Each structure stands twice: as C-alpha cells, then as structure tokens.
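Rule-based calculations on the coordinates, nothing more; no lab input. Here the structure is a predicted model, which means the values were calculated and not measured. Cβ atoms are built from the backbone, for glycine too; each structure is taken alone.
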Structure I
Amino acid sequence: MPDMTREFLKPHFPWITLVALTIIVGLANPDFLSISGLISLMADVVPLLIMALGMTFAIYIGGIDLSVQQLANMVTVMTTVYLAQYGIGVALLVILAGALFGAVSGFVTTRLYVPSFVSTLAIGFIALSIAKWLSDQRALFMDATLRDIHFGWMFDTTMGVPHELVLGLVLVLLAWFLQTRTSFGRALKAVGSGELAAVASGLDVDRVKILAFCISGMFAACAGLMFSVKLSGGDAQLANGFLLLAIVAVLVGGTPLTGGVGGVINTLIGTLIVMVIRAAMVYLEVDATQQQMVFGIVLIIAIALTIDRSKLRGVVK
C-alpha cells in the first residue's frame, strides 16, 4: 500500500515541495511572501529558467547538455562585442550561434556515437575558448546608450510587472507548445520513453535528438543574451554556477535523467523551487560556496528520487 501511495503522489511531488518550502520560508521571513518581493525574485531567476527550459529538451530524450553554461558565457561576450555593429540584430546572431553549437552537439552524439555528456562538455569547452578569444580574457563593458536603445525595453515594467518576467513566460509557453502540441513533441516523448521502440517504429531518432540539442543551445543563447543585457557586459565567466542550478531545476521539477516523463511545466516548478531554496539560504546568510554544496546535495537527492531504474543498463548517457 505505501508503494502504491508513493507512485500516486510521485507526479505531484514537485508542486507539493514548492508549496511546502514556500510556507516554511514565508513563516521564517514574512517579507518573502510579499507580492512585490515574489515578483522581484521571479524576475531574477528568468535567465536560469530559460537555460533550464532548453536543458529540459536534452534531458527529456534521455541525454544531457553540459554546454549550456559556456554557451551562455560565449553569448554574453558576443553580445557585448557585436552590439555596436548589429544593434538589436545581435539577438538573432547569438541565437543562431546557440542553435549551431547545439546542432553540433547533437550531430556528434548521434552520428559519431559520443555520449551526450562527453560531446556537450567538449562543445562547452570550445564555446569557452571562443569567449576568451573574443574578450581577450577580460571583462567587457557594454555601451550603456546602445544597450538602452536596443534592449532597454527588456527591463522596463508594465503595471509593476517586469518585462523580463513576461519574456520568460512567453518562452515557457513556446517550449510547452513544442513539447505538447506538435509532432516533434510526441517524437521527443517516444525517444525518451524508449529509444529502441522509437527506432523500430520508423522514427528518425537522430533528427529528433539533433533538434532537441539545437533547441537547448538556442535557449542557452537567450539566457546569455539576457545575462549580458541585464549586467551590461560580457565575460567568459559571467554565467558560471548556473549549470548546476539548471540541472537541479529540471530534475527537482520531475524530469528524470532517464527521460520520457516530466517536461517544461515541471521545469518551471523546479526553477521556482530553486528560487525558494536560494532565498532561504540568503535569509540564513549561507555563503555562495556553501550554497553550491547544498544544491549538489539536492541534485543527488533529485536524481535518486526521479530516475527510472528499469531503464538503466549500466550506461551513463
């Protein structure tokens, strides 16, 4: 009976966890539950949410994308370097760059049979090298006037709602639509649920995987663009620390490393859980190093609770 109860509750664990943590933190710090405070916190985690949304597509098919942090770093540098030349068009440039790097990760994974954790890690190092080369290994500062002309709207507010929060929700809806309302989304679920069965059914699994990594790269680029504009500069280390948080957001939200279940709405919930945990640690004055340790422990717990052990055959993807 306990096992049946656990299986029934398992899909609901993420939002139950979110509600419980919010109540606990709210009781400890009543200011946390203020509307303005919550809106501000949610706006702050939008870049993380965007990065995690892209990561969801890679994990949903049973892979992983370890390049997203370095892609975001590269994009912060590219945005700062090319803003004067391309203006708002730099957004298209960096998104295409993210798509290209993601597609290469997918190609190496599917056609060269390199496990995704290795291929994406290698692509991430390439992106890091490009970022260091473009920035000459130093922090770059964006022209404030050009930034305000082309991207100032991104951080304005309408009736107290930050535009960056609206952009984040638009990307959530776009990702949700791709996952749940398209044939591509059904193909993603088929590959994540059972790759061999998907191949046997005639599905072009390689194409699906390449597109999933391509989308992951594009979302990482969007996150990097937002980082750059928000912080008014670029650096090969600007997004450091967000890879762990993005993976935690996806897994805690209920999309396991073995793929096939969960999805972008789960990742939205997982990102909010990360937000609440971070807020609690700031309130408790936990320093940044210890915060990484806490999220490392949370990651291990999330993997242990969500992974589908029936799919494991001794191979780490």
Structure II
Amino acid sequence: MLKIDAHTHIMPKSLPDWSKKLGYGAFIHLDHHRKGAARMMQGDRFFREVMSNCWHPQERIDEYGARGVQVQVACTIPVLFAYWAKPEDTHEIAKHLNDDLARTVQDHPRHYVGLGTLPMQDTERAVQELERCAKIGLQGVQIGSNINGHNLSERRFDPIWAACEKLGMAVMVHPWDMMGKEMMEKYWLPWLVGMPAETSRALCSLIFSGVFDRFPKMRVMMSHASGAFLATLGRIEHGFNCRPDLVAVDNPNNPRKYVGHFWVDSITHDARLMNYVLEMQGASRVMMGSDYPFPLGDLEFGKYMEDEMDLSKADREQIFHGSALSWLGLSAEQFD
C-alpha cells in the first residue's frame, strides 16, 4: 500500500549566518560541530541539536523505506519562519528555503512533495512568493498559527487565502511562537500545552472569521490532529450557543458545521483519541503524519493505527494516502 507522511520537516544543510549578513536579529544558522549532526544556533544562543536526517534527502528516503513509507510531504522547521524580521529579509530567507526544497523535490519526485514558506507579515510579498512556489514545483505552503501575535482571522491575510484557492495550493497550519510561553518555560510546557492550544486558536480564528466560507475551495490541514480543537469542540460550540454576542460576531454558523471541511494529521500518540478524531472527521479527512525527524513526533509512522486500531482496508487506504492526495491535489500514479 502506498504510504504518504503528510507532516515532515526539512532544512538545507547549509544556512547563511543571516544575523551577520543582515546586521541584526537572532536568525537560525547551523554549526556543524560533528559528523552527522549540527547545532541549530539562534544568533549566539543554542536552540537544539539536529541530525543529518534533518537535511539529507537520501538518508531520509532510506529510513522511510525501512518503515514501508514511500513519500514525505516536507516543509521547513517553524523556527525558520522569521516572521518577526524585516519583510524583505524574511522574503530572502523564504526564497533560500523554498529553492532548496524545490531542488529536493525535483531530484526525488517519487519520494518528496514540498510545502513552501512565506513572508506572512507582508501580504504582497507573501502572495508573490506563493506564486513563485507554485512555479518551482511546490504543492502548497506551511503557515504559522499566528503571525507576530496576529490571528489568521485578520482580513489582511485574505489575499493570501484567495491566491491559495486560485492556484490550488494546499495550506498546512503549524503551531509556533506559542502564546504564554514566557509564563510556562519549565517542563517543556510550550510544546506540551501551548502547541495544542495554538492550533485550536488558529482553527477557531479561521472558522469564526468566516475564512472557510469566503474561500470554500482552499484546502487546509491543521497539524497534530487539530491540536485541542476537536477534543474541546463541545466547549467551543457551547460558547458559540450561549454567548453569540461574543463569538458569532463575524460568522453566524455553528463551528461544528466545519468539522470534516479541513484535513488533520494523525499525530495523537493515542489510539482512543484517534478513534474519536476519525469519528468526527471521517477517514477521508485524516492522514498519517509524523512530525519527522523530531522526537515529539510519531517516528513509527502510524504503526499504532495498524497495530492497535480495528480499521477497515478502505479507512487505512484513506489515512495512509487517499486523504493526503486529495489535500495536495495529486494522484497516486505520480509516485509509481
């Protein structure tokens, strides 16, 4: 069976030292301090160590092949978004990252699908880079859950959604720059608590602002099985019903209406929760994702769904490739 991992991260082996080049900021660069590994440095501060499977296309293909997975949907690491920088500098960085990813896709078309990154703080530049991403062979874009604290509900982003819809570019929303992170740095809480909340924040913003109604053909995937959204939909719906004066100010539709309109990945680490997600979304809107190569991801590539869940063949086919193909607007034949 064709298997597609709909959520993976990749980066170039070499990154310019943008902080030195541009003369400001704490941009990410790599310190290749030992063979097969590099330190991600945020300016002069250590961020994390990554292994060569973060940038080596063939090493990744081999590792995936050993697990029976053929295709990776790859996008940059959110810390590289650099939305906080000057728009022209973020645009330059996005071009560097997108060109490197496009080369990987071109060199390995049966194994990679690419999602670009955009200078989201500048709508005009973001649309320009989105159009360029489509021309260089990327199938969509990855976007942060907020843009410098601004929610995705803001009308300033509408031209980007319109361009995604017009070009048929898939959209992946990934949590980053987690709200309240300064107040919960201990115990890795930004990643354990902040990330699920961030994804729900982004999805609620898209729903309550009417983005899905204004751009009904835009294909959106919410990372990490929608974060906290599906698990707390009862509360969200109840808030909509009991305080429409606060919630339903821009969109009169019940938020439950949109379940199954968007796609989600399978990164729950919990078969019981995945059964609930499938009940809510339907298998045609759930796709296997791993967050590879990072340890908080599902580095067994959906094995728990095969071992612990009583899924029909049709549902397995949807989860392992059908849903991803429909989200990306692709056919299985191109991976033969």
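Comparing structures I, II by relative contact order in percent (Cα under 8 Å, 6 or more apart), which one has the largest value? Can you show the working numbers first?
Working: I: 33; II: 16.
Comparing I, II, the top value of relative contact order in percent (Cα under 8 Å, 6 or more apart) belongs to I.
When mean count of other Cβ atoms within 10 Å over residues 63-70 is calculated for each of the structures I, II, which structure yields the highest value? It would help to have the intermediate numbers written out before the result.
Details: I: 28.2; II: 15.6.
Largest value of mean count of other Cβ atoms within 10 Å over residues 63-70: I.
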>> For FRET efficiency 1/(1 + (r/R0)^6) of positions 127 and 271 (r between Cβ atoms, R0 = 25 Å, to 0.05), which structure out of I, II has the highest calculated value?
In response: I
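Using distance in nm of label points 7 Å out along Cα→Cβ at positions 207 and 255 for the comparison, can you identify which of I, II gives the largest number?
Values: I: 2.2; II: 0.5.
Between I, II, the highest calculated value is found for I.
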> Which structure, out of I, II, was helix-only ellipticity at 222 nm (-39500 (n - 2.57) for each DSSP H run of 4 or more, over all residues; to 500) derived from, given a value of -10000?
Replying inline: II
